[in-house]
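Novice: Right after this note come the structures.
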Structure 1
Amino acid sequence: MKTIDQYSSCTLCPRNCRVDRRISTGYCREKSSLQVARASLHMWEEPCISGTNGSGTVFFSGCNMGCLFCQNRKISRGEVGKHITTKRLVEIFFELEEKGANNINLVTGDMFIPTIAEAIEKARRQGIKLPFLFNTSSYLNPDSVKMLEGLIDIYLPDFKYIRDEDAIKYSNAPGYVGAAKASIEEMVSQCPECKFEPEVARNIREDAIMGDETGDTAAKAPKSAYEPGQLLIRRGVIVRHLLMPGMLIQAKMIVKYLYEKYGDSIYISLMNQFTPNGELAEHPEINRKVTESEYKSLVDYAAGLGVTNGYVQEGDTAKESFIPEFDCTGV
C-alpha cells in the first residue's frame, strides 16, 4: 500500500479518527506532512542509548495523547515545528550520523509511521549504518507497529498507566492500557532479545561537540543524569515508566506485569523526573514532584521481584534543563 493511502482514513492509533490527513488533521493535530521541531545530539537518554557521543534525536511535532503534565507541550500541541519532505528527513539521518550519533532516535513519530518507514528504507538503501530507535507513548494500534517490522532496531516505549481511568483522567487516552500492552507485545516479537556492543570512539567534527553557528548546542549541555555506559544497545526493547505522584501502587503493578510477561528479555527504565508544568491546579494530587521515598520504594520493589535488566535515575532529574529548545535546530 502506498504511504499516501495510509493517511487517507487514519487508524494509526486507538482513536481511529479515520480523518483524511492529506487534507485535515486528526486528534494529533497533524496532517500527513512531516513536521519536525528539532534534530540534534541528545545526551539525556539511558546510558546504552546516549553513550558518550549522544543519541541522534529527531523530535516530531504533534501527539495522539493529551497528557496534562506534558513537558514538551510546544511540540505535542503542534505549536512549533517545520514541515519537511521525506527526502529531507533522510538527509537529517545522515547529518546526525556524520555528527557521531550512536543511533537515530525517532521521538514521538507515532503520527508519521508510514512516512518514517519509507524514510528508513531509503536511508538503508543509501548506506546508513546506524540503528534506528522508535521512541513512543505506546498509544498505537499493533498494526501500526507492524509497519516498522524489519526497520526499527530498538524500541523505547512508555508504559504510562495500568488503569484506564488514570489514562483518561490525566492523558485523555481511552483504551490506553490494552493498546500499550498489545503494542509492546508486537515490539518484543520483532526484537525479542537485547543486544549490545561496545561504544566505538569516533572522530567527530568540533562543531558537533561545541555547537555551531546554527545554534546546535545540544552537546554543550550538562551531562546526563545517567552515567555514560560502556555498552550501547543495538537491538531490543527498553520499556520506560515515569513514576507519578501518588501512583506508587500502579507503578509497581506495571513493573510486575512487565517482569512476569517478559522477564529478562527486555530492560525496564524507571524514571523519577515527573515535573509539574504549572497547569495542574485542578489536579492537586499530582501537582508535585515524586518524593525520594516513593521512588526508592519502586526501585526496591523491582529489585525484590528479581529485575536486574533495568535503569534507574539518580539525583535531581526533575528539572526543565532536560527539555531541549524546540527551535527547529538541525531541521
Structure 2
Amino acid sequence: MFIDQVHVVLRAGRGGNGCVSFRREACVPRGGPDGGHGGDGGSIYLVSGTNLNSLSYFRFHPITKAKNGRSGEGGNRQGKRGEAVTLTVPVGTVVKEKGRDKVLHDFLKPAERFLAAKGGKGGRGNESYATSTHQIPREFEPGRPGEEKELLLELKIIADAGLVGFPNVGKSTLISRISAARPVIADYAFTTLTPNLGVVDLGESTSLVVADIPGLIEGAHLGHGLGTRFLKHVERTKILIHLIDVSPVTGRDPVRDYEVIMAELAAFNPVLAAKPQILAANKTDLLGGGKARIGRIKRLAEERGVPFYPISALTGKGLKELVAGMARAVREAEAKAEEDRG
C-alpha cells in the first residue's frame, strides 16, 4: 500500500522521580542522604532508510510511545534511562508540525537521524540537596514529562526525472520500456494511482531514476482528478519529461494539452514550471497522415527552447535518443545546481 501522507502522535517518556533516602550502616548512626537521581525518559527518533518507499507503517501505528525513566534509589543509585524508540521513514520524507507549514526536518539522504520528541529529564534525589547547613534534606525533584508531538509526515519521491502529462498519454508504457519497472498498464483514465519509480541503465555503471507521476488534468491544483495528491512528487525531480499524446484518437489538441499541464504546474508551485524540461511527442505510430500534429508540437518546443523527441513508447521508436537526451539534461541540471551552490 502506497501511503505518502500521515499524521502521527509521538509521546516521549517521562523522567523518573528523584529518591529520598538516607544511609543505614552499622556503626554509622547518622548516615547522610543518598537518594539517587531518576533516569531520563526515552526519546523518539526518526531515521531515513533506503528500503522503504511508503509511509504505510504509520497508517496502522499512528501513536508511538517511548518508555518512562525509572525513579532513583537509595545508595545513590540512578534510575534506569527509558529506552529510546527509533522509527524508520523513507528518504524524501518531510516532517512538519500538524497544522503548520514549518518544516522541522527534510530527509534527503539515507541514515539521517532526527530527534522528533525528547524524553523528559530525570529528577534529582535528595543527595544533591545536601549542604553544610542543610544536612538532612528531604527534598527531591519529580521527573519532567517528555515531549508530545503531533506531526505531519509527507513523502516526496526523489528522482532524477519526472514524467508528467494527461492520463493515458503513455507514461507507464514509457517507463516500462526504458527501465525494469512494471506498472499497471490499461486503456482507461487514471490507470496509475501511485507514482512508479524506474531505474534507467545508462551503461558504464551509471543510471537515472525516473518517476511516473499519475496523470494530471485541468484543475489538478484545485484537487480535480487526483489533484494535488501527487503534484508534490514532481518537486523533487531535477528535470521534467513532458509527454504528449499526438495521435488523433483522443480528439484533443496536443498544444492545448501542453499549456494546460504547464498552467497546473505553475499554479501549484511556480518553481515546477521553471524546471528544465524535455518535450516528448508519444504515439507517433498512430499518426497516419496527421503529421501536422507533430509539426505543431515541434514548433512549440522550438518556441519554448526545450529539447524535442518524437517517440513511440509502444514500438520503441526514438527511445534511445530520448534516454540520451534525459541523461544530458540531468547532467546539465546537476552542474547548474552545483554552480548555484558554489
Structure 3
Amino acid sequence: MSTWRLLLCYVSVHRRTPALLCVFGGIFAVVFWAFRLPVQAALYGAAICAVVSLFMGAADFRAFCARHRQLHALIVQIGDGMDGLPMPDGLIEADYQALLRTVFAQKTALVSNSDRERRETQQYYTLWAHQIKTPIAAMDLILQGMDGQEARALRAELFKVEEYVQMVLGYLRSETAGNDFVILRCALDPIIRRVLRKYAPMFIRKKLTVRYDGTTQSVLTDEKWLLFLIEQVLSNAIKYTPSGQVRLYLDDQTLVIEDTGIGIAPEDLPRVFEKGFTGYNGREHLKSTGIGLYLSKRVADMLGHSLKIESEPGRGTRVRIGLKSRQLEVE
C-alpha cells in the first residue's frame, strides 16, 4: 500500500483527534476573550500545541506504518501459527488477538480431525480395493472353465467390476500421485497396444471396429499414469458407442480417440470434467459415475498433458490428449 493511502487510512482512524484539537482551541479562545487576555498569548499557545501535535502525529504515523507492515507480513505465514502478532496496543486490541488465537486453534483442530478422517477413509478403501481383488480373481478362474453365452456375459460384467476397482485405486492414488511419478521418455505405441489388448473382449462383445495404425511417437510422461488415462478415455468411448468404430490416431503431438457413439449434449460439454457430473447421458443410460472424466482430467493435469473433448449428439465424440508435457523433467 502506498504512503498516501496509508496516510489517508491513518487520518480516517484518528479523525476525532483534529476535531478535539479544534474544540479545545475554541475553548481556550473563548476563555482568553472572556478574561480580556492578549490574543497573542492564545495564538502563541496554539502554535506550540500545533507543532507538538505535528511531531507526535508523525511519530505515531511511523509506528502505524510499521505495525501495518508487520501484520501484512503475518498474513503470508498465518498457517504456521499466531506467534508473530505484535504486542497489543491496549485492552481492545488484546481482546481481538485473543479472539484470533481462539479461532486459529479451533481451525487447526478441525483441519487435524479432517486430515485424520481422510487418511482413515483412504486406508479403508485402499484395503477394500486390494481385498476385493481376491474374489474377483477367483470368479475369473471359475469362469475360465466355463463356456457359452452366459459365461461370456458374466466375464464381461466381471471385467466392469475390475474396471471400477481400478478406478477407485486410481482415485485414491491420484491424491498422492506426486510421490509415485517416474517421468521418462516412453514409446507411445506399446502403451496404446496394451490398452487395446485389455479392451479387446469389450470390442468383440459389442461388435465394434477399432482402428489404430501404430505410431513411432515417444512421449515424456509417466507410463503407468498415461496408461491409466488412455484406459479411462477408451472405456468411456466403448461404453457410449453402441455400434460403429473407435479410432485412435496421432495428430501432431496429440493422441486422438474418436468414436461414433451417442455424443455429448452441448450444454454438458463445459461440465464433463466436474467431479460427480453425469450429464444427460448419465441420467438417460444410467451408466455414468461422474468420476471417470474427472479423474482423467486430474491425471492429465498432473502429467502436464492437456485433455479436450469435442462432441456432437448422435455423431460421436473426439477426445484429444495433448502429449506435449509441461514442466516435467526426465528422471
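None of the figures in this text is laboratory data; all of them are computed from the coordinates on show. On a predicted model such as this, the values are computed, not experimentally measured, just so you know. Cβ atoms are built from the backbone, for glycine too; each structure is taken alone.
Novice: When distance in nm of label points 7 Å out along Cα→Cβ at positions 239 and 295 is compared over structures 1, 2, 3, which one is greatest? Walk me through the intermediate numbers first.
Specialist: Values: 1: 2.2; 2: 2.8; 3: 0.9.
Checked 1, 2, 3; max of distance in nm of label points 7 Å out along Cα→Cβ at positions 239 and 295 sits with 2.
Novice: One of 1, 2, 3 was used to compute helix-only ellipticity at 222 nm (-39500 (n - 2.57) for each DSSP H run of 4 or more, over all residues; to 500), and the result was -21000. Which label is that?
Specialist: Computing helix-only ellipticity at 222 nm (-39500 (n - 2.57) for each DSSP H run of 4 or more, over all residues; to 500) on every structure in 1, 2, 3 gives -21000 only for 3.
Novice: Just checking, which of 1, 2, 3 has the largest value of mean projected area of the Cα convex hull in nm²?
Specialist: Numbers: 1: 15.4; 2: 24.1; 3: 28.3.
Once mean projected area of the Cα convex hull in nm² is tallied for 1, 2, 3, the winner is 3.
Novice: Can I ask one more? Matching task: 35.0, 118 is the computed value of Rg and Dmax of the Cα atoms in Å, for residues 39-166 alone. Pick the structure from 1, 2, 3.
Specialist: The correct label is 3.
Novice: Could I ask something else about it? Given a value of 20 for relative contact order in percent (Cα under 8 Å, 6 or more apart), point me to the structure among 1, 2, 3 it was derived from.
Specialist: Details: 1: 20; 2: 15; 3: 12.
Label of the source structure: 1.
Novice: Taking FRET efficiency 1/(1 + (r/R0)^6) of positions 23 and 135 (r between Cβ atoms, R0 = 30 Å, to 0.05) from the coordinates of each of 1, 2, 3, which one would give 0.60?
Specialist: The structure behind it is 1.
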